[in-house]
Structure 1
């Protein structure tokens, strides 16, 4: 009986965590200005509103592939 409850709890935790990740939005933006702690960005077709929390990741640098 304990194993069944543990499996059900794990399944619920997995489904809840997956639902929160699927709600995230991705917007491609360009930084226009930086003034201290304030960053001004221009985004194309983003459904963001003033006051929304965002996570900003810098673009990945492409590395040169060297070989023989």
Structure 2
């Protein structure tokens, strides 16, 4: 992913866009990259927590007939 972002940034820098447009486009890319990284981290943490909870409530769900 990071390599793709770098290629995109280079393409923008070499483009015919004016400096303001280049700056805005590069800022959007930085924001997307940061957001994507944050979502990945949050997703992994959520998965870990759900797995921990699942192990604890599985016997209860089985007892209630849900599993």
Quick check on the output: -31000 is helix-only ellipticity at 222 nm (-39500 (n - 2.57) for each DSSP H run of 4 or more, over all residues; to 500), derived from one of 1, 2. Which one produced it?
2
Thinking only about distance in nm of label points 7 Å out along Cα→Cβ at positions 31 and 55, which of 1, 2 has the largest value?
2
Calculated from one of 1, 2, log10 I(q)/I(0) by the Debye sum over Cα atoms at q = 0.22 Å⁻¹ reads -1.05, and the structure in question is 1
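No lab work stands behind these numbers, since they all come straight from the coordinates. In this text, all values refer to a predicted model and were calculated from it rather than measured experimentally. Cβ atoms are built from the backbone, for glycine too; each structure is taken alone.
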